[in-house]
1. Of the structures 1, 2, report the one carrying the highest value of mean count of other Cβ atoms within 10 Å over residues 125-132.
2. Rank structures 1, 2 by relative contact order in percent (Cα under 8 Å, 6 or more apart) and report only the one at the top, that is, the highest.
3. Taking distance in nm of label points 7 Å out along Cα→Cβ at positions 13 and 37 as the quantity of interest, name the structure among 1, 2 where it is greatest.
4. Have a look at 1, 2 and say which one yields -14000 for helix-only ellipticity at 222 nm (-39500 (n - 2.57) for each DSSP H run of 4 or more, over all residues; to 500), as calculated.
5. Suppose you compute distance in nm of label points 7 Å out along Cα→Cβ at positions 45 and 85 for every structure in 1, 2: which one lands on 3.0?
6. Can you spot which of 1, 2 the value 0.35 was calculated from, given it is FRET efficiency 1/(1 + (r/R0)^6) of positions 53 and 141 (r between Cβ atoms, R0 = 30 Å, to 0.05)?
Structure 1
Amino acid sequence: MKLGLLVSLTATPDIAEKLKSVHDLGFTSCQITCWDMSLYTDEMAARIRDALDTYGITVSTLWCGWSGRKKWNFYDGQLTLGLVPEAYRAQRIEELKRGSDFAKKLGVAQIATHAGFLPENPYSEQYHGVICALREVAEHVKKNGQLFLFETGQETPTTLLRAIEDVGTDNLGINLDPANFILYGKANPVDALDTLGAFVRDVHAKDGLYPTNGRELGRETPLGEGKVNIPALIVKLKSLGYDGPITIEREISGEQQIADIKAGKLLLEQYI
């Protein structure tokens with residue numbers, strides 16, 4: 001396993017500065033996340049490739065966002081996130097395809113996203129529509145020679161496994177975010193690997209606490225201060241034969257983010 005860092009592709013500051021920071025913090029791997037589809041250009045791809053070469057960094061996964069309203073909670077989230085809401089579905093399908101095309105320009109073999117709150121009832125009309133949408137995206141990703149990864153958290157492990165089986169393409173995997181299982185109150189992440197372990201292709205190192213009310217997600221914490229059992233998670237991943245990247249994600253900004261990243265890196269190195 002090697003450690004990586006999640007970085008965001010934005011118009012400013014320049015992505016080269018962010019990749020230099022990845023290098024300066026001692027990482028050789030990263031995930032790039034992008035919520036601004038106007039940045040999917042040939043020029044930007046060239047700038048990223050140059051910076052990756054300069055700093056000796058590889059990109060494990062391009063994490064692809066999508067446009068439109070989004071609310072990260074248990075109520076409005078049902079209506080706004082991923083490919084579940086019909087009002088945004090067609091547009092977001094095309095945006096994820098563009099993300100796949102951009103990843104190909106970078107030489108990145110995996111894209112990931114949040115599919116949304118996948119319906120638990122496989123007989124519902126909404127479930128059928130989401131599966132068809134996911135299959136359309138996955139088939140496009142496959143044509144680009146890539147894997148399509150589901151970010152975990154907004155559904156139970158069983159619901160996600162069923163969706164993978166029902167989409168049915170052979171290029172599906174999981175971007176395991178152990179904290180999300182806890183933040184959304186869906187599962188214990190170590191136990192979830194009994195169901196989903198065979199599909200893990202990338203891993204976020206993130207920690208957090210369970211929800212304390214029925215409307216808002218739980219609270220993210222620095223690594224080691226939440227309910228994710230980091231030592232047990234590493235042991236379980238190793239037992240499953242996972243030897244891919246562990247990508248630190250800390251969803252705050254500023255000096256405290258850097259301090260938490262450094263502390264998290266030391267913690268992970270201890271157990272890896």
Structure 2
Amino acid sequence: MQTQFALNDAAIDKFAGSDPERIAILLDVDGTLIELGPTPFQVHVPDELRDALVQLSHLTGGALALVSGRPIRDLDLLFDPLQLPAIGGHGAELRLNGVTQHMAPIMSDGLREALGLAAVLRPGIVVEDKGYSVALHYRKVPQHESWLMRHIAAACKAHSDDRTEVLPGKLMLEVKLPSINKGESVRELMKLAPFAGRNPIFIGDDVTDESVFEVMPDLGGLAFSVTREVEGLAGIFDSPAQVRQALYRMANGHNVSGNTFSS
């Protein structure tokens with residue numbers, strides 16, 4: 001079995017050496033393309049990254065998409081002026097050719113309001129209300145994790161008509177509908193032009209990305225992670241900065257020999 005060190009060493013070469021004419025590039029955002037910030041709204045997208053995404057979208061014939069837990073509207077603000085194909089809200093939204101499909105209903109106002117009280121009862125917790133889910137970030141107050149778990153359980157019990165599940169992330173807990181996941185929305189995306197017929201490559205970093213890791217073999221694709229060792233990965237990146245370096249190398253046409261997918 002390869003060591004994590006060896007996977008780290010190989011990740012950039014394996015990814016950057018892929019043939020953009022044959023692949024689709026699927027990218028998680030937070031913790032993958034960019035570093036986590038103190039809150040979801042205090043993050044930085046380098047201009048060089050925007051430029052590389054434009055170039056890679058061109059090289060892949062438009063088969064590049066963001067696959068994020070963020071709503072698509074927030075992705076557009078973050079990557080402005082770009083409006084890329086995207087899967088948002090852990091699979092609740094899918095946008096292609098400027099048209100957004102809503103893959104999940106909105107959660108009830110009562111449950112969303114009950115969950116949102118966490119920010120009032122424990123200042124420092126940040127509430128991200130996405131409509132179809134609510135993410136509760138405790139990066140600033142990690143000591144409140146146990147309290148937050150109890151708060152979520154009580155809110156969900158009081159609104160039991162809403163079928164929900166709790167998705168853990170990095171210093172974050174997200175309450176969402178159980179039918180939503182990134183993997184199934186990626187399956188739908190890969191049926192559509194210009195993604196159809198290509199080999200997808202996905203990079204993600206968290207538990208929330210495991211549903212995409214799982215569908216990559218069925219789609220003839222490869223999965224890379226950032227820092228996490230998961231069975232079946234093609235490689236592991238050390239950091240978002242290393243992911244960006246691989247994207248820059250592919251965008252600039254470096255290391256185009258030794259393609260990952262060969263005929």
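Every number here is computed from the coordinates shown, using simple stated rules; none is lab data. Computed from a prediction, not measured in an experiment: that's the story for all the values here. Cβ atoms are built from the backbone, for glycine too; each structure is taken alone.
1. Values: 1: 16.2; 2: 18.9.
Checked 1, 2; max of mean count of other Cβ atoms within 10 Å over residues 125-132 sits with 2.
2. On the way: 1: 16; 2: 27.
Largest value of relative contact order in percent (Cα under 8 Å, 6 or more apart): 2.
3. Values: 1: 2.9; 2: 3.6.
Between 1, 2, the highest calculated value is found for 2.
4. Details: 1: -14000; 2: -9500.
Checking each candidate, the match is 1.
5. Details: 1: 3.0; 2: 1.8.
It was calculated from structure 1.
6. On the way: 1: 0.75; 2: 0.35.
Source structure for this number: 2.
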